[in-house]
Structure I
Amino acid sequence: MPNLHTVRKGLDLPILGAPDALVDGHLRASVYAVRPSDFRGLVPKLAVKEGDRVLAGDVLFTDKVDPRIRITSPVSGEVARVERGEKRKILAVVVLADSQQEYRKFTSGTPANREDAINWLLESGAWSLVESRPYGRIANPDAEPKAVFINGMATEPLAVAPAVALAGREEDFAMGLQVVGLLSKRTVLSIAASETAPALTKASGVELHQFKGPHPAGTTSVHINQVSPLNKGEVVWTLNYQDVIILGHLARTGNFKLERVLALSGTGIAKPRAITAVAGASLEAFLNAELKSGNYRVISGSVLTGTKVSKAGYLTYYASQLTAIPEGEGTDFFGWVLPSFAKWSVSRTLFSWLTPSKKFDLNTKQHGEDRAFVVTGLYEKVFPFDILPMPLLKAMWAKDLEKMEQLGAYEVVPEDFALCEVVCPSKQELQKLAEEALDLLYTEMN
């Protein structure tokens, strides 16, 4: 029997706009872009120039620190331009896609051993899917992880259920598990206690753990914290179940196809549903057809941890959601004083607690400006780690590296503070604070 873990602290946002439980359509685009900013800590070195022809799987740029880490093109076509910012910083490599896709052929089949598996993943660019903890960066191929954690859950708001994304891709997932199993002596697969997909519940070659409870029960950090907490000097590698499918497809066909099942969700979408999409796709033409009229914020990712993109922007590299919610406009006179059933509140300030099953059309309003960073006890109600969030965040604020280590900084990534941001009465950008602090910690410790 798999181990069962119950997460009691957390919060499921009651937000409207969930996708239908069927894959219906594909996000088609003629232009794709890969942005170095999607890869935490990576310093890009260009491998192409404008006008070059590339196949899907050809290298666009490498990491200056470790050139073995390659970021490859998701599509075949012509490099249309290299977008740059201040001091010629590389912002994006834009590829004009062919109508018929061609792939760089890599070796198919499961590698023979760990060394071959790592070299194969590095050569194809698929190593970009392997994340390391601590710090939440692309893994160091020379490290020896004590375990590899595969996240087979999706508890973020408006996400696609794993069973939906896995349908028809079971063979690729099984082959991907074989590849991942070569990377460490211990492979942990985390699934929901209510999961019914046989590809997950009957997966072979893995240590199966079940989780139940509100979000963030489905996040990798919670799984690591519950199953094998990180100590200083220890490393684990992590992947998402959809990334395992991509690895399996690479092993089966020799094609590195960066296609995922995407939750097209939120009240700004005319028809919320699941679709397939290739990483880096241009969103402009697609959103012109799918987005309702009005002022909506488009988010590549979830409402909690995603990246705001323009309607002429691109899907981010790791995204498995594309969300559109209303922009919060104007102010409400005495908004928190007047009783209302139409607004949602974490506390009992408003009457939403009387209708716990009701969903709301949540928007981007912050409902207040930055305030003093004070102790309230609210973070602890949604932060299910054996860590004190407020002291850790204050250590991050002060850039006290020694205190950060003592308080558990190695066990968290910025996304773990998303719910703390939701309930924060001080309106602080806690994920940004955590990212900057962890970047500093990484720089000082490496």
Structure II
Amino acid sequence: MTMLRVGFGQRDITPPLGLPLGGYGARFGGADAVLDRLHARAIVIDDGGAAIAIVALDLVHVFADWTVRVRERITRAYGIASERVLMAATHTHAGPAVFRSGIERDERLATYEHAMIEQVVASVADARQRAKPAVLRFGRAAVAEVAANRREAAMPVDHMVRVLSSHEPNGTLLGVLANFGCHPTVLSAANHAYSGDLLGVAATQAAQTLAAPVVFTNGAAGDVSTRFTRREQTADEVQRLARLLADGVGAAVNDAVEVDLGDTSLGAAVGTVPVRWRALPTRAAAQAEVEAALADLEAAHTRGDDARARRVAAARVEGAQAALWVGSYGGWAVLFGERPPVAQLQALRCGDVSLVAAPGELFSSAGTQLRHALGERVLVIGYANDYLGYFIPEAEAVAGGYEALIAMVDPRDESTICNGLVDVALAAGHLRVTSPQMERENGL
């Protein structure tokens, strides 16, 4: 039987105070405090012939050109092939406003982005140095009252946290790779302090409870957030919700079962699929949408709608205003830079468990579809290697709302991206392994 070596590393990537914060268009001014440190958290898995590396970063997103630079450094230093290196942002909205493309740049951000490469490479170096013989286990647990559909609270979302845990042969826990799909937006635009928010704090809490490192990746979170589960938007509420999620990680680790490594323990594949940029409305149409959204919000207040309905209406206003701004200041390039119309996809495989990575915000339904196609032993990772915004299903686009108004990728291409993820998983050697119980729970 193949014996893997697995190691974990972590480096601080908290920027200096004063840098602009990313995630909220309505926020102005730089960071003035630190609620909790930002980190690059790495896991390296080596089967003696090749290795894979996954790094989760407390950032709102990463861009492809930066990922290429990091991969090149890791390949040169440690011989890990670029297609076996995965960079994933947690999508915190309380981190620096990195990779802002055509928006007026703060040179301090460019300096930070460059310096961060050194910390990411160092986190991988630490993971390699600390690697020990290990057995992998896959587990999952339901986490209630953290995530909800942010467009309509009654709509279904995936409440499962999934883990790939690493154990020494004697059973001692070495560390955990965790995955959960939810916008980490407990903190609001009024916050001006650095924080990993939900996932960053949950990683810290789970690591403390388990006495082992935890690397947290975000999932299919495009339409999922804490909008209807948070009681307030404070640091204390971040801690409360993160504790629920951290406890879920512990439960998943406790129930995890050993991964079947098979004949080829590790696999990797990358691919690209063509996408189309969604046509922006004319300035007149965009202005009309803003006015309609504002009228809808005013009507919601006049009717005495509950806080949830008012928040959805307010989000439509935010999306309409953002679309008007984008169209007025140079189109999609102002947010995403000039780039070829392709989505870069990746899959990594550890035995009968696969990780599929998309460069943007998949909806929860996409995660469900991918598990229908590939089985339950899949970690669907969003915000990975690049950022192309929302991948909104056509039916959801028709319904409108914030995500539909600000999505760069044409909704007709959402299915292309999902199908492409299945293809790269199969190219990485994915084997569909699903228990009868899991099939019943997932409607397979």
Structure III
Amino acid sequence: MERKVFKPRRATRALLAVTAAALIGTAFTGCSASASDTTAKGGIQPLTMYNDNPQWKDGFVKAGDEIAKTTGYSLNPIALPSTANYTQTVLSSLPTNKSGDIIKWWSGKMLQGLAATGQLQDLTKQWDDAVKAGQISNDLRPYYSYKGKVYAVPFVQSYWVTFYSKTAFQKAGISAPPTTWSELESDLGKLKGAGYQFCTGQSEGWPSFVPFQMFVGAVSPDFYTNLTDNKASFDAPEVKQALTTWQKWIKNGWTTSADTKTFDCPAAMKAGKVAMVPMGTWANGLFKTAGLTDSEYGAFLTPSMTDGQAPGVFLEGGAIAVPKNAPHKAGALKAIAAWLTAPVQSIWSGYIGDSSPNPQVVATDAVIKSVASQVASEKPTILNRYYESLPPKLVQSTISTLGGFMVDPSNPDKTMSDLKNQAKTEWAAWDKNPSIG
């Protein structure tokens, strides 16, 4: 990202806490209703929900309206679109009484780092109740726990896939999505000749990890797991293969420029400029918002580089949590429990066009049903997304390095060396103190 948001200087940490109210007031200006607009109307009490997804404001409101039917509490979404600024603002506000009632966050080590600050409410009871009600699989518990307690519930359940333009494929003479790596690269060449590219970029900061995780996972799902568990090194041959493949794609002109905005990719597909976009299925609704119909686009599981090897597919769950200092904490706990119920999940997953962590909610969207069918038939290795798999400070430093590689891919060895050094430093720091506060 643009800066390392998890390292506030000691001299300024107290100042950040003192000025958090001002940060919240200014950072979220114009994004939604104000943080102070929490007056109950008609017996319904709005809960402030901080997030970095302004594109889903209406979905939050609709889900909140359903939550209100059983709890008396609705959702007042307050968004800051810059992930880096959003993260810093949340960290600054948590120790104060301006922490919000509910915060959108990330699972895995990102959540563990936040829970280690001691500023999140224990949600173990809400989780256990949801498991007993069949609203969530307890297999997900490790991704939402820290030291044996649960501190968040899933925000989404998304597979990272490659969305593709059926129109572009047809114009390039491609009859079906690729099922092997050689077919994928052959298709990229045909698509470039027809005027289309593979959409990647790092303008927003965080998306620079997307191609990296895709290439490493395609080289070897097992190696990817070892890498993110600190059991393999960033200077291993598998990383070299991933970076040189990425380098080739960039040099061949198969990918869009580094300054591309990820959230512009669906519209670029509609405009006939890109043919493929690697994104989580949470983005499915964005393609429909861009004007694409089910007959114009689809999605496929990115093939493995090794023929006969099952593909690796990244799963993203996100997280929603309750700050210990939430102004309406009792209501927030009720809303968290209601979030996982089928009526609320049907509205929410239907709005974003994705699957739900609640197995009782069946996807109706044609693209998502196709992805589910592919997962069932291809039996891919399920991997945790890069952003949630590593210590947060390591994620931030490597994202910056990978963004630099996307701009200038001329020296994979230097990139590998930088990543290795960052991993050595940040894993040691994580083992000593995982708190990101």
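Given a value of -14000 for helix-only ellipticity at 222 nm (-39500 (n - 2.57) for each DSSP H run of 4 or more, over all residues; to 500), point me to the structure among I, II, III it was derived from. Kindly include the intermediate steps, with their values, before the conclusion.
Values: I: -6500; II: -11500; III: -14000.
That value comes from structure III.
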Self-check item: Parent structure of the calculated result -0.80, -0.98, -1.19, given that log10 I(q)/I(0) by the Debye sum over Cα atoms at q = 0.15, 0.24, 0.28 Å⁻¹, for residues 107-178 alone is the read-out and I, II, III the choices
Solution: II
Quiz item: Given that distance in nm of label points 7 Å out along Cα→Cβ at positions 315 and 379, derived from a single structure, equals 1.6, which label among I, II, III identifies that structure?
Solution: III
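Bear in mind that the values in this text are calculations on the coordinates, not laboratory data. A quick note: this is a predicted structure, and the numbers were derived from the prediction, not measured. Cβ atoms are built from the backbone, for glycine too; each structure is taken alone.
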